[in-house]
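Each structure below is given as structure tokens.
Every read-out reported here was derived from the displayed coordinates using simple, explicitly stated rules and does not represent laboratory data. Everything quoted here is computed from the prediction, not taken from an experiment. Cβ atoms are built from the backbone, for glycine too; each structure is taken alone.
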Structure P
Amino acid sequence: MVVVDTGRFTVAVFQDVAWARKGLNALKQAGFPAESLTVLAKEGPEVASLIEQSCGAGADRIELLALGAVLARGPMVSVLQGNGRDLPKLGLAGTMRRVGFQAHDGRIFDVLTGRGGVLVGIHSEPRAADALAMLHSYGGGNAAIGAWSGRV
């Protein structure tokens, strides 16, 4: 096993853009900076607007295995990409281990995002429990803290 220092990410999938917007706004009001937030969802104009508003910059378009075209922005994206730009080839299911989740968790996030959900990640280890509570409070499904941080 290779150990890398990625820090902890807290992740959830909201059922749609409207719910994700509420959750992201609550996180920002609670003091989570925009640069700690990651948003990833299937490509669409509402998603592009959500990412611009929440992350403060435009989204990157990525073709993912099993999901097709997604829009994404945030620190979790670069960790999922890895050195070899693996995210397009391996998808969420194959790369979520890099941010502390086991393979079966990655498959769940992959399926929920494929059904139109909006994946939200927060990079804030000191406040991971706060982020988890906020995600749950605003409808984030399968919300969890990456407990397997740094294990690849």
Structure Q
Amino acid sequence: MRSPTFDTFNEKWAERMIGRISRKGIDSYLNLKITSIEPGRLVCEMPVVDEIITNIGNMHGGCLSVLCDHVLGTIMYPVMPAGYWAATTEFKVNLLAPVSKGLCVATGEIMSMSKRMAVVQIQVENEGRLVALAQGTSTIVPPKPKPMPT
């Protein structure tokens, strides 16, 4: 399958996203860090730490889901027109193998994109093996028109 081409790629936006860890929310708690961005492609890392390991010794699958959802939303920003925002509409994750240590690396690719929606595929690797596959849809929301002065 051929990936779409993109009319816009905001390099300044992409540069600001590289290496950035959110200061609040679950993105911050899980230390999600974007390491690479190209038009329609994004790589994000998540360290596996003791706080997200369950009592059976593996990371909770919800953490992998958060990683996938983060990629699904953020991959859109450098290729959308300025002022637009993306919202995850739905996604599915196949958890393929347990994770107990190391670093999870999620690579997302926009497979299809229109003015109003995009379909993204995400692969997550840990310790050199595929541990999750995800696919989801993002709704692309244009900025609200500014009200006319009265």
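Which structure, out of P, Q, was mean projected area of the Cα convex hull in nm² calculated from, if the result is 7.6? Only one of P, Q returns 7.6 for mean projected area of the Cα convex hull in nm², namely P.
Please compute distance in nm of label points 7 Å out along Cα→Cβ at positions 45 and 141 for structures P, Q and give me the label with the greatest value. Don't skip to the answer; put the middle values down first.
On the way: P: 2.6; Q: 3.2.
Of structures P, Q, the maximum of distance in nm of label points 7 Å out along Cα→Cβ at positions 45 and 141 occurs in Q.
With mean count of other Cβ atoms within 10 Å over residues 117-124 as the yardstick, tell me which of P, Q scores highest.
P
A value of 23 for relative contact order in percent (Cα under 8 Å, 6 or more apart), calculated from one of P, Q, originates in structure Q.
With distance in nm of label points 7 Å out along Cα→Cβ at positions 37 and 101 coming out at 3.4, pick the structure among P, Q it was computed from.
Values: P: 1.8; Q: 3.4.
This figure was derived from Q.
Structures P, Q were shown, and helix-only ellipticity at 222 nm (-39500 (n - 2.57) for each DSSP H run of 4 or more, over all residues; to 500) at -12000 was computed from P.
Using mean count of other Cβ atoms within 10 Å over residues 29-36 as the calculated read-out, with 17.2 as its value, let me know the right label among P, Q. Among P, Q, the structure yielding 17.2 for mean count of other Cβ atoms within 10 Å over residues 29-36 is Q.
Source structure of the calculated read-out (distance in nm of label points 7 Å out along Cα→Cβ at positions 69 and 125, 2.6) within P, Q: Q. Rg and Dmax of the Cα atoms in Å, for residues 61-108 alone computed as 12.9, 39: which structure among P, Q? Value 12.9, 39 for Rg and Dmax of the Cα atoms in Å, for residues 61-108 alone corresponds to Q out of P, Q.
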